[in-house]
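A.B. asks: Presented below are the structures under discussion, each in the form of structure tokens.
Throughout, read-outs are computed from the coordinates displayed, never taken from laboratory work. Since the structure is predicted, the reported quantities are computational estimates derived from the model, not experimental observations. Cβ atoms are built from the backbone, for glycine too; each structure is taken alone.
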Structure I
Amino acid sequence: MEIIKLEKVDSTNAYIMRNVEELESPVMVVAHTQTAGQGQRGNSWEAEPGNNLTFSIFYRPYQLPPMAQFSMSETVALAVVDFLGVHGIEAKVKWPNDIYVGDKKICGILIRHSIMGGYVSYSVIGVGIDVNQTVFLSDAPNPVSMKQITGETYALSQLENEIAHIMGDRLKLILTEEDRRELHKEFMGKLWRGDGKLYPFTDTASGETFKARIEGIAMHGPMSLRLEDGSARVYAFKEVAFQ
């Protein structure tokens with residue numbers, strides 16, 4: 001996968017969106033500093049310049065139907081889990097696609113898709129991995145970095161090449177529905193709090209807090225919960241929050 005390295009940019013996602021017509025797929029855009037990096041729900045992503053991996057990938061999947069776009073999210077999340085595993089860090093995927101080590105967040109992912117002609121025309125995959133940062137000043141409740149976990153200081157240029165290779169290999173594995181079913185099984189095996197125990201959740205519309213266990217994740221994304229009283233609920237993205 002080709003890598004484009006930028007010293008400073010508003011966000012790598014925005015850079016790709018401005019240059020969609022000129023970019024070849026796949027390509028990874030890396031920035032030393034992002035002045036307006038974003039996470040899910042429009043949250044800003046705190047990334048100390050020169051200490052973290054902040055990049056976006058421009059990718060044109062082969063005939064991926066819109067209903068299967070969650071497979072892209074699963075693929076990217078598992079690629080990050082693979083990458084961290086290479087460095088001895090056991091990570092899980094917090095639905096839908098944050099990456100956690102224990103109860104702390106080490107990576108955020110934001111993916112945007114363009115749909116055309118009944119398929120995903122292209123995807124812009126934004127990823128932020130905390131690497132060498134050890135002091136976090138934002139109000140993010142639970143950040144953690146690779147250095148805080150292992151005590152090592154990492155060369156970002158080496159990590160950029162590693163993650164580009166891993167992402168490239170992973171993105172090739174969602175060509176068919178059978179591929180995507182196998183991917184989904186792997187995703188379920190790496191699910192944070194997917195151990196069948198009860199955990200607290202909040203319904204974002206009503207504000208209700210309740211305990212439930214994760215019963216499953218549909219291949220197109222929604223999460224099924226089983227409450228303490230045995231009743232079941234299904235939530236799409238942003239409709240429920242972990243506590």
Structure II
Amino acid sequence: MNHTNPVAVVTGVGPGTGAAIARRFAREGYVVAMLARDRNRLTLLEREIAHTRAYPCDVTDEAQLDATLEAIGAELGAPKVLIHNAVGGAFGNFLEIDPQVLNRNFQVNTMALLYLARRLAPAMVAAREGAIITTGNTSAFRGKAHFAGFAPTKAAQRILAEAMARELGPKGVHVAYVMIDAVIDLEWTRKRWPEAPDDFFIKPAAIAEEVWHVAHQDRSAWSFNVELRPFGETW
């Protein structure tokens with residue numbers, strides 16, 4: 001790995017979407033900085049996926065994030081792409097949830113995006129190129145019952161991303177929100193919906209393919225709200 005390769009930062013790298021995004025970008029010549037709290041999982045992925053580097057980090061901790069981004073800049077170079085895939089979620093109605101759960105999810109989903117963008121966007125603006133992409137879901141557009149600890153934070157995340165898009169777009173930096181209206185195909189989701197057909201699930205690799213596409217759209221045709229769902233999904 002050297003500073004001649006473009007650098008992508010991906011948060012929330014786990015066995016599903018995050019790992020798939022890391023694979024997709026690494027395959028195209030990027031060096032991918034993978035962020036997550038689970039050091040062991042990141043280390044295994046670093047061994048598995050060429051051109052990646054593991055950076056254990058809690059994205060809600062500004063001091064950790066500053067140290068991590070400083071290390072990425074020194075070791076890999078200035079990131080060209082940021083994909084905020086880390087997510088904090090919880091179920092429960094507004095009477096039942098612990099308010100601290102809502103706050104924690106807000107820190108992961110919304111404040112971490114702010115922290116990351118504030119630190120990485122200036123170099124992208126200076127270069128007149130770059131992409132900041134957030135992965136989201138339908139909770140960013142609707143507040144359903146039992147989603148009171150989650151939906152408000154995703155809605156705030158999307159609006160923050162939109163404000164950033166309007167600010168950064170004219171400066172050459174593409175900001176987009178990829179809304180996933182589906183159950184992601186993971187080991188635990190297969191166990192939760194054991195009778196569901198294969199077509200019920202959205203594949204992490206398919207999500208990664210669209211994230212790659214959005215990050216490399218021609219600047220004459222940039223997207224902001226991007227919706228992904230299986231062909232049979234009711235919407």
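A.B. asks: Which of the displayed structures (I, II) returns the greatest value of distance in nm of label points 7 Å out along Cα→Cβ at positions 109 and 173 on calculation?
C.D. replies: Going through I, II one by one, distance in nm of label points 7 Å out along Cα→Cβ at positions 109 and 173 peaks for structure II.
A.B. asks: Which structure, out of I, II, was FRET efficiency 1/(1 + (r/R0)^6) of positions 93 and 205 (r between Cβ atoms, R0 = 25 Å, to 0.05) derived from, given a value of 0.55?
C.D. replies: Details: I: 0.55; II: 0.10.
Computed on structure I.
A.B. asks: Also, quick follow-up: On mean count of other Cβ atoms within 10 Å over residues 21-28, which of the structures labelled I, II is highest?
C.D. replies: II
A.B. asks: Quick check: 50, 30, 15 is what I get for Cα extents along the principal axes in Å, for residues 125-212 alone, calculated from one of I, II. Which structure matches? Intermediate results must be reported in sequence, preceding the final value.
C.D. replies: Values: I: 45, 43, 23; II: 50, 30, 15.
Working through the options, I get structure II.
A.B. asks: Work out which structure the value -12500 belongs to, where helix-only ellipticity at 222 nm (-39500 (n - 2.57) for each DSSP H run of 4 or more, over all residues; to 500) was derived from one of I, II.
C.D. replies: Details: I: -7500; II: -12500.
Structure II accounts for this read-out.
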